[in-house]
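Please go over the structures that come below.
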Structure 1
Amino acid sequence: MERRVVITGMGIYSCLGKTLEEVRDSLYNGKSGIIFDPARKEMGFRSALTGNLQVPELKGVLPRNQRVFLAEEAKYAYMATADALKSAGLDPDFIEKQEIGLLYGNDSSADAVVKSVDIMRQKKDTTLVGSGAIFQSMNSTVTMNLSCIFKLRGINLTVSGACASSSHAIGLGSLLIKWGLQDIVVCGGAQEVNPFAVGSFDGISAFSTREDEPTKASRPFDRDRDGLVPGGGAATIIIESLESAIKRGAPILAEVTGYGFSSNGDHISVPNVDGPSRSLRMAIREAGIDLREIGYVNAHATSTHVGDQNEAKALHNVFGDYKPKITSTKSMTGHEMWMAGASEIIYSMLMMQNNFIAPNINFENADEDSAKLNITPIRVDKKFDTFLSNSFGFGGTNSTLIVKKFIK
């Protein structure tokens, strides 16, 4: 029999807050974390909007021989993972005796690459790049660092699936646990926030230029949306088999019941309706539930015209006459990209634990497709037991997760 997969820990480092409590309060109050960054304007960006995040200072927290290998996004991931392990009751002694896995979503490390190339071009001496450069610049920088710092001895793998990366990491981790190949997996996603990571997005006019009102720029599903806002940070959840959680007396927060995935097999950057629809249906089928049990949907909706339009069509295709509450927390965070799948699981978990649905802020006027959905622009105080979270990415990769309150 397939084993049940439960969530036993969470940690986050986000523009909405650096602790679960801070993030919960931001969600509850509809507080945006988006700002105007003058440095981006000086660099020639069309849009200087970004999620507001400070790189953590780890001097005094980690020794230099560990800090030197950490790229920006790996520093966020360290903070989130340390909190998640603590909340799951996983101490160093227990971890060293187990084979705990690590699957983390990441699909860039631009800042480290740019800095290395700048040194080589300016100094004409590769030895000046530094011993940490190679480990900071690789896509797998997060998993290679976290596995060594926390002494994780199970699967050690970076999942690179564009903006669905961390959702796929959680889904794949749940499969490893279901099949008995791992008992515990640390899952999550990280996204660097520096300008180099998103300059190419700005260059193709992907970003909102509503710079006069930064907190109103990200407008998922709104008729007058004009592009996404980049964000980032890191989010980590601990998933494990129900047997493992019960055996060690772990706090059981929820259960991962469904994972759906698909590829559009279409345009590299323009999403379609069929791919997301199939991902949604697969997740619902794998969860073994009636879709009417889903009380809340955290949509992928990034505030782009075609992306939101086609997701709205897919949601309407799948849910039909049933209209669950739908919001996109990206209205407050911007698009956290490789981190988004994991962070949005945590955002939704915090809502489910505290009986509310965070607002889809800036949703003022529906368009033809979003008008068919039950999108709430204000906070709704509502108890729900099951939620669905969508994550879609470049190349047409789609991931859908379903999580429900734990029932023995």
Structure 2
Amino acid sequence: MARITCVGRRPKDGDNGAVPAQTTPTNRLLVGDNLDVLSGLPEASFDLAYLDPPYNTGNGFAYRDSYGSHAAWTAMMRPRLEQVRRVLAPGGAVAVSIDDHEVAHLRLLLDEVFGEDCFLAQVVVNLNPKGRQLGRGFATSHEYLLVHARDAAACVLDASTSDTVDPDDFPHEDPGEPRRYRRLPLRNTNKKFNPVTAPTMHYPLWGDPVSGAVRSAPFVGGVEVRPVFGDGTPAVWRWSVPRVDERPRDLLCREIRGRDGVRVDVFQKDWLEPGRRKKLRTIWLAEEVGSTDTAVAELKALVGHVFESPKPTGLLRRLLATMPADARVLDPFAGSGTTGHAVALANAADGGTRTCLSVDVAAPVRPGSNADLAGHATVADVTRARLLAVAERVGGGFAEG
């Protein structure tokens, strides 16, 4: 197979680090067996790979979803994951959607291909809040997203988001200071850190609970404050003396009521900065990232109800937000084209220059499926139709081949 040259990262301006305007299409589609396509891609040419492979459930979707045994499914996935690892940049990551049927086998396979030390997260995604009511047993309301790094030490994935930062969590204000803040104990609350294990961090501070001032040396109005746990046993501070001296305005002394009555303690002013981010939890709710129902509505608005269980763009946009705004994205199981859609939406929202290579097969859709009834002969026809509609309505362009 001829080697394929894929869209690469745009060069950065040498003087100011700005990313030039994007001159290549946001979305590109390659039609063919994904293993063949992956084998022809250059090494280290992508930053993020998202895979939504067949779940091996035997359900009658538009595409083949039954490989029989777990071993047969694993045999199908292994070479594809090996190729995905090859084409990821050292700082890259892979995320794979799956459900209960193959999650255990997928986790073992990813650990084997990428390395156990490269495991980043097993996220629970609440795609069906009402729960599946058909069949016996529990009403399943979730799937999984398994995330591994190409190289744990070099990975650029930032597992945080600004979406879940709540301004109400920062209720305090300082006169003349536009930022709000919350109070965090300067004391290290982890009992593994104490005067025995961290002796240099157990030292006295001086604070004035009236003015709030905190210093590392005595001053008029200040009282000595030593770190203690809630039960009164000695603790340690989280900041060193030099850091206290560098950032006195970020500290606050106040009286608090403890187990043994009122005492004086020291707090950090944790500021609500513009663009502040918060660590992502490993449970993603439908109200945050969308559900199967919202995904169907998104797809229907573009090309009709042609896929039974597409992924919501919110899920992919949350994943994209963990990577740089010029990330090169790969989707070897493109299906309905959700990843490409999400990339275009993310670029439109923040001015990023992400690109997405979607790969799908020209296999015939299942007779009688929604895709068949809508006039799409192959699975790739569905992907193409959506990405063309995205280019028209969202922008970014589209290319094939």
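Please treat every number below as a calculation from the coordinates, not as lab data. A quick note: this is a predicted structure, and the numbers were derived from the prediction, not measured. Cβ atoms are built from the backbone, for glycine too; each structure is taken alone.
Name the one structure among 1, 2 that distance in nm of label points 7 Å out along Cα→Cβ at positions 85 and 309 of 4.7 was derived from.
Derived from 1, not from the others.
Quick check: 12.0 is what I get for mean count of other Cβ atoms within 10 Å over residues 165-172, calculated from one of 1, 2. Which structure matches?
2
Please compute FRET efficiency 1/(1 + (r/R0)^6) of positions 37 and 365 (r between Cβ atoms, R0 = 25 Å, to 0.05) for structures 1, 2 and give me the label with the greatest value.
Structure 2 comes out on top.
Looking at FRET efficiency 1/(1 + (r/R0)^6) of positions 109 and 181 (r between Cβ atoms, R0 = 30 Å, to 0.05), point out which structure of 1, 2 has the largest value.
Checked 1, 2; max of FRET efficiency 1/(1 + (r/R0)^6) of positions 109 and 181 (r between Cβ atoms, R0 = 30 Å, to 0.05) sits with 1.
Name the one structure among 1, 2 that distance in nm of label points 7 Å out along Cα→Cβ at positions 221 and 293 of 5.8 was derived from.
Traced to structure 2.
Mean count of other Cβ atoms within 10 Å over residues 189-196 was computed and gave 12.8; which structure, 1, 2, did it come from?
2
Starting from the value -10000: which structure in 1, 2 was helix-only ellipticity at 222 nm (-39500 (n - 2.57) for each DSSP H run of 4 or more, over all residues; to 500) calculated from?
Only one of 1, 2 returns -10000 for helix-only ellipticity at 222 nm (-39500 (n - 2.57) for each DSSP H run of 4 or more, over all residues; to 500), namely 1.
From which structure (1, 2) was FRET efficiency 1/(1 + (r/R0)^6) of positions 69 and 341 (r between Cβ atoms, R0 = 30 Å, to 0.05) calculated, if the value obtained is 0.75? Display every interim value, and only then the final one.
Values: 1: 0.75; 2: 0.35.
Derived from 1, not from the others.
For the read-out Cα extents along the principal axes in Å, a value of 64, 54, 39 was computed from one structure; give its label from 1, 2.
Attributed to the structure labelled 1.
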